[in-house]
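Next up: some structures, all given as structure tokens.
What follows draws every value from the coordinates through simple rules; no lab data is involved. All values derive from a computational prediction rather than experimental measurement. Cβ atoms are built from the backbone, for glycine too; each structure is taken alone.
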Structure P
Amino acid sequence: MHRVRVRVAEDALDANATIAAANRADFERAGVTVVNLMSAPGSGKTTILERVLADGSTIGRGVRVGVLEGDVQGSLDADRLADLHVPVAQLDTGHGFGGECHLDANMVRSALPLLDLEAIDLLIVENVGNLVCPAEFRIGEDARVMVSSVAEGEDKPLKYPLMFRTCELVVVNKLDLLPHVDFDLDKFLYHLDAVHPGVAHVEVSARTGEGVDVLRSWLAALPDRAGRSALG
């Protein structure tokens, strides 16, 4: 029985990899760079995006941004971003996908008709809040960004190493709470380096805006770093 379960898991990941490759091919044809934004629930992903996109759907040197919003149910987060006049598509895993706690490549592929890929340069996929499953499933992205808030504790890289190991950038959020929570930033960074040596990180407060300019610049430069010609 154990061997059967392992094979089923392997088959699921193999199928996902095939669809992720098809997604990536579509993104490359359209000249779109894709970020998979992951975190635990309540880490502040949507508020960070509100800050990054506060001036509208263009960041940096005219990089046009769109968002694919993943949730188990509801459109609360997508509505917040749509108010900023940013192209947003909603993907609920509770509708036809069994309420999954992550987005996989097939789910993302099902949402592609909702997006005008020719009208954007950078697509940010806000994954379902979860520290386990999203790390297992590629969606055809160029980069993964992990958000971890100080309210979650400095031990999270050790408890969920795959999530931190598979990302290109770690965003430490809610710096404004540091005086009020038992969180040692140096210890968190030490643990982070233990599971993913040398990974880039930025420290921000989505509430106050501290550090958000650094994150915005990182995202705006991503199409160039990914080797795309989306900006002409």
Structure Q
Amino acid sequence: MGVLDDAVAIFACFSLGEPAIGQSEFVRRLGRPKATVHRALKSLVAAGLLEYDHPTRLYAPGMRLFELGQIFRSRHHFLDMVYQRVKQVCDLGGHTGYITVFDGADLMVLRVVRGSSPLAIASTPGYKSPAYATSNGRAMLAMLEDHVWRQRVPEPLPYVSPNSPRNHAELLERIGKIRATGRSYASNEIVEGVSSQGIAMRDPDTFEIFGVAISYPASLGTPELREKIAVLLDQMRTDLSIKSD
């Protein structure tokens, strides 16, 4: 095996269920000499393709891989369509929009549309939060079969806020309402004083689930505003489903 082959074999060992692995485990799986694996891991860390955690002595995919993934996603047709529709919604109300994907039990922000309002709320691409404690995350979980999201989400659920589900039973109740109405709402959960409404869609080509959230100050969350945003998100989902057929 060459250096590139070693790198490919190392990356193939990672999965959502096993995001960090030690050197001895790589040696066992790859059937390569310890010195060879060590050199390959050292080179990948130096290139930013892997990260090494000294306390645990485990290796995990590095930020450079995320950056390369972002380059790929920037050329992704469906993601571009979602982004343009989120931007239209945010331009109308001055709110902040997020497009997210799963990262294990969390969701990760891919793109942010910063609102024009001086009260705009925003994070940055790469930001992660528990999927079960966000409007878009729960909408994404609702698209999975129950046995699938139960394997993904820990039980009991780590505490986030009094407004977040505390266990699988409470989360299932929220998911049931989302499946029945197509609408998902969160308020004062991940960030105090912030409300959001979310939806989720599948890329028709890759079947990857994308989440969309529109966030705004909780103090502005009147029934009229909630309904307006809900209608815009419903229309976005319908239009994108038609265009992707």
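Observations on the structure shown:
- Ranked by mean count of other Cβ atoms within 10 Å over residues 206-213, structures P, Q are topped by Q, which has the highest value.
- Entry that produces 26 once relative contact order in percent (Cα under 8 Å, 6 or more apart) is calculated, selected from P, Q: P
- Structure (P, Q) behind the derived value -11000 of helix-only ellipticity at 222 nm (-39500 (n - 2.57) for each DSSP H run of 4 or more, over all residues; to 500): P
- Structure (P, Q) behind the derived value 51 of percent of Cα pairs over 22 Å apart: P
- FRET efficiency 1/(1 + (r/R0)^6) of positions 38 and 142 (r between Cβ atoms, R0 = 41 Å, to 0.05) - highest-scoring structure of P, Q: P
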